[in-house]
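Asks: Below: a set of structures, written as structure tokens.
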Structure P
Amino acid sequence: MTQFDPGEHLPQPPSDQSLRRVLVVGGGSSGWMAATMLATTLSKDISVELVESEAIGIVGVGEATIPPMQKFNHFVKLDEAAFMAATQGTFKLGIEFHNWGRKGDRYLHQFGAVGREIDALVKLHHWWLLGRLAAAQDGRPYPQFQELYVAQAAARENRFAPAGRPKDQLPNRYTHAYHFDAHLYARHLRSVAEERGAVRHEGRITDVERDGESGFVSAVVLEDGRRLEADLFIDCSGFRSLLLGGALEEEWDDWSRYIPSDRALAVPSKRPDGDIRPYTQGIAHSVGWQWRIPLQHRTGNGHVFASAFSSESEAEERLLATIEGEALDTPRLIKFRTGRRKRAWVKNVVGLGLSSGFLEPLESTSIHFVQSALERLVDYFPTRAMDPALAEAFNRRTEQEWLDVRDFIVAHYHLSEREDSEFWRYTRNMAIPDSLAHVLDVWRARGILDISGGHLFQLGSWSSMLIGQRCLPGGVHALADRADPAYAAQAVRRIADECRTAASRLPKHADFIAGYCAAQPMEMA
């Protein structure tokens, strides 16, 4: 047994290097998520403050999330029913993609795991692929791959209730995320953060002061002359990136060669009567795609497109021609570039949300990037010394997450078989990142997914997208290759039946909302 001297390698005694003040620059969802998490997490000796200006609008189109959002809500102790009622929220079982592989195609990227596995070693998609051989011979109906998920069966019938326990039983092998009004979400978080001690300052920032020796940001100066000092600054200033991209001039890594979309039009519409869909829709057009997000009081609509392939007026015409219900406003144009600041933590500034980068909202990851960055910041929380090793670790993990998600989104575009427009011909034939090319090569060989265990999107997400967009492997796993296709087909059909039965026992989504988190009606302009 190794013996240690009790006095050897002792940690440094507490010093006066502890942070005293954190300033969040900018509001909106990202700013108030930061203020809420920090006010919940940090010692009361550390002041958490936020500065925003009511004169500056927020983008606020990110109304759909992914399941890790549950973790954030739990971490900051949000009551789910109260949060959903306050934000006019609905529940989300996945994202339904229309017209992506070919025009007329439809598939669901559902959240959760397959209903059950047939074999402990070989994943279900291999058995599904093998069973297709028998189905081609016997002529009997054969399930689509997505039908092997309870979430898909529930989504088809607009049913929802949170999954029960134990999670390894078929009826419970799904999870959920949320749709909500981003403006109402920021308002709700503000009330929570202020209740926990966060202090809000109203005002427009006109200058940023830096320490001449260290280069650290020392204060921001408001239009009325007030100076707000802090030890750590959280940049949530949106596309302006006031601190990270502005004062610190952090370099931008442009990804427009992989994702040519650079515009979005957003408009709310009157929600149709009747059932409420428990999923987001992503509908591909001749240029780009359209989101459709059901809320309790309205439907959120938007059209993401590329200005190199479409004018803004053409895009607006496409959007207004395809929304459900009456438009409640005129479409609002948002210009963006895809990519990220090469480092999100520089000196004593951490960029969150749009200030650190932007990937279009195809897989609803914008709010997740804020959440995961905040979790990393808590993991690597600094002293006033701002240890460079902590920032380096933070930036390394942040970069890998962004690269992983970028590849997943690029794959949607690149794998389309559409040839009906210049836009789709470009995305189909464009050069793709080497990391994505490797994943696709391994998948196409025998349906094996070679991604890291830390990837945000795991096998269920990738297989749903790849198979949904007709990217089928040339073979199946070697351990399944010798099995009887008829056996595989029979087992697959049984799992699909079990998923439908489990889903049929769930209440209608609208009924669940009415009994759990119904919001007060809102007057829409």
Structure Q
Amino acid sequence: MASATQLPMREKFETCLKVIRQASLQILPLLTIKVREGKDPQWFFQQLEQARQVLGSWMAVAKRLNLNDAETSHFTLLLRHLQQLVPQYESGQEVSHNQLIAALRFVSYLEHVRARQPLLSYSTVVESNDTAGQQKALRQMRALEWMLKTLVNQSYASQPQLVHKLKMQFGADRVRRWLKNGERGDVLSGMRFSELALMVVDKKEYANHYAGLFQHVSQLSLLIDQRKTLQTFLDDVREIRNDLIAQQKLTSVQLALLDSYYQQSSAPVQRAFDEGRTRVNPAVLLVVDEAQLQSWLALEQKKYQATGRDSEEVCDAIERAGLRNTKGRQDASETLMMVMWCVVGVAVMGAAILGMYLLSDITNKPAVLKREPAKLSIVDSLPQTESAREKLANIGIAWEEGNLRSAIARGDATVVRLFMQGGMNWKVYFTESALVGDYRDALNTLLQYRSQMDETRPCRRMIGTLSQAMNDGQNLTALRKKFLVTFCRTPAAIKRQQEELERAKLRLSAQQQRKNEPPESGVKRAVEIQQAIYDALR
């Protein structure tokens, strides 16, 4: 006889399989594969492989679904993982938590595919989606966030010690921004969710403080590594949280995923609390009255309006502030070394061809031909028939967002252009260090592909970062103005900046009247900065 938890899990899982079958009947015809009925995930994956062969490449598949290469790779990766966990399924079989999560994750991405391709209209409803479910999601999201905060705070003896550690890891500028945006005496409250989650899943932090909480438990086993599983779950939670804080109604798939992620993440901590190994009690964090819940939501919405969507993925490790410049120099030296080896290769090939030409000259009189020597770069030396993604692979650069960000940060315009030609999306905040360095070629390349910029509402964050940079003594360069005009010259942004300028002027006026003396340079400088940004936007 099935357990009480197994029955709803099985029903939800079988509903996911029905959704996948229905989706396959609409997706495959777009890829020239005609089918009469949908089958299991393994069959769907095989049909996609056949479509790739018929169309010639995954890029052709991506084009028909209105996806870029990265999205197509993620789509097939999720399906591959699901079909490995569920090669075959018959109604009534036992269903594991990992099988259900894998099915929900793929159905969630089917929602994304449907949003990108207007010709698709399949339903992805897996359970009821009522007001009670939305309220439960709010409580789980708050409890999960507070659990992470409490775990981090517990790992350090005091707030000053934590602040000092964060300065070493992220840099003083970033910590000052958190202290400014957060509550007094709580640096973690100023962080975005992705930054808070990174404090737990970072390789060293996890090994030093949190690994013991998750050992010898059945949860967090979707992937081989528990830490990597937790990182993956929290990154999915970040996306769900963005919609929740933006007051968008969560879909039934998002509700089901959040419920699974909350259970998987909190159960090991709850067990550790029950055994006296931690002072963090998730059960208490989940019990909150309506007033407290709405207060938390209002605070997070205010932060969302000020900083925008949390679009930064939960990374694998903290990029230490002291190593960023070193890393940039290493990337540059590695690129230079790669170029040198390519030049050597081209020279050897040229010498061989010249030798063969001279040998043939003994018996054949060649036509006289004068030609300017070609200037070859590492990319130009690659076959012209190769795609941008293949060219990146051939010079040792994986198709990953992190590599695009590194190329932008070091001003590598050639690599940036290949990523853009390959269809990868980018976000304005990727350009912060490049704007400081005024890497014009790389930044202008991004502006040429402005349609691939997919950061939601970047203006608040961009203007805030620019204001801080100018306050630190940096200039409002022509490129910074160009980025402002390109992405922020809208009536709403201009009006908001005008209001910010008026507030700065009021603060200046109030200070002059209160002290009856020349204003402090900082207040006067703030007016000048806001005025300069406003003038650039008009």
Structure R
Amino acid sequence: MTALSLAMVLAESARRHADTVAVVDGDTRVTYAELWLEARSYAAGLRERGVGPGDKVALLAPNVVDFPRVYYGALAAGAVLVPVHLLLTVDEAAHVLTDSGTKLLVCHSSQLALGAAAAAAAGVPLVTVGPAAAGAVAPRLEELSHPLPPLPSYVTRSAEDPAVVLYTSGTTGVPKGAVLTHLNLVMNATVNVFDANDARRTDVVLGCLPLFHSFGQTVAMNGTFRIGATLVLLSRFTGPAAIDLMLREGVDVFHGVPTMYVALLDAARDRDDLPRLRLCVSGGASLPVAVLERFHAAFQTTVFEGYGLSETSPTATTNQPHFGTRAGTIGHPVWGVEVEIARAEVDERIELLPTGELGEIVIRGHNVFAGYLGRPEATAEAVVDGWFRSGDLGRKDADGFITIIDRKKDMIIRGGFNVYPREVEEVLARHPAVGQVAVIGVPDPRHGEEVCAVVVADPAGPGLPDEQEMIDWSREHLGRHKYPRQVRYVDDLPLGPSHKVLKRELRRRMAPPD
């Protein structure tokens, strides 16, 4: 057995950078030494509640300092952490608790309306963390931990043991638990900061991505702690709040999804003073090139776009200083990971395609998960011949840069022709009146599916033309089978907990009435 624990990420920085501020949360500043002591104290409290090595501990908390305290506390106790999305319904959260076999839910007091109901529905014991809530509904972890000596160190775990179970967003049905090992997550955090990105120990990183999500958890939190830098938490992201906080705390590293970049651009328009961002990373969804270019101009910085999935810890590829950046691509695979293009229509084996051909993005390496919890059939469909099938369509050019064309499931087939929504979105994003756009297929009796563009106005733009004028403009810039025959104007796009556009919800909203 090779001993390895994700808890080492915090333990080692506490040893090497004891007095460095690890986390800023409002007026609270916590050093690495303090954070590791608090995590080991929470670990003692969890052990007192019967949590042992390999047990599942669910965590429902926003981006506050108690998230890393509990996260690393559970890991130090040898437990497997199950983060819960904050925007789930009670039934959805209860499914995560029951499906994962959670032994205990740790719920931040700000989330008790959801947490207490989900724990009751699932029959799972509850403890709270954070400010004392009115009317004691459950024991407080702080009070359970206080009289106990902190654990001296973390419990021994094996590199291949589960560390975290991340529930997928359920775009194809019931959410599944992706089991990530200590090796998966230690390697991904390490490669992100020491190889893929120009991260530095002096960095001040904005932690605005949800920490319950793989991007925020691995790239922002674990990566920052791995290198011994400072994480500034923002629990509720808006463009103005992010800019205010970045200026106040001297933030110079930003990780975000495309909707966050759009929000920062909107907020930057009426500002004289903007943060000086040394390093920006985008992931979670495709960043329109028009947004990338506008962000470069406004903030005078480079955005490194990357790609990954919960099942790949998450980072698989990114634009990297070593290879240079290429707008519209997701760059090159990170160290120790192979990313290739395979024939998408062949399910039972992996047939790799030559350079330049369109196919399914497949991934193998230290970042690929151990499988879906309790779902061997789903695991066997996803991991074929040692490669993880991403469900994304892309191609690799002669220089090794990979471009995502679209999700296999989002592809529109109009009159027998394949239409890739991202290609249409890239074009429409360049219209001066367009702030955000999502392209979906809607049922059509003649063509099977019709291309529909759902558009949010740019608040600083010239005002949206009528819908037919937008269709006419699209026709000039896109092939005959690609341009949208339908354009709908909306005030906002539906976003998931990780700020990604929910296309299945859009399709539901835009579907014609029965």
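Asks: Given that Rg and Dmax of the Cα atoms in Å, derived from a single structure, equals 27.3, 98, which label among P, Q, R identifies that structure?
Replies: Structure Q accounts for this read-out.
Asks: Continuing with the same structure: helix-only ellipticity at 222 nm (-39500 (n - 2.57) for each DSSP H run of 4 or more, over all residues; to 500) was computed and gave -8500; which structure, P, Q, R, did it come from?
Replies: R
Here, each number is a calculation from the coordinates, and none is a lab measurement. These numbers were taken from a predicted model, which means no experiment stands behind them.
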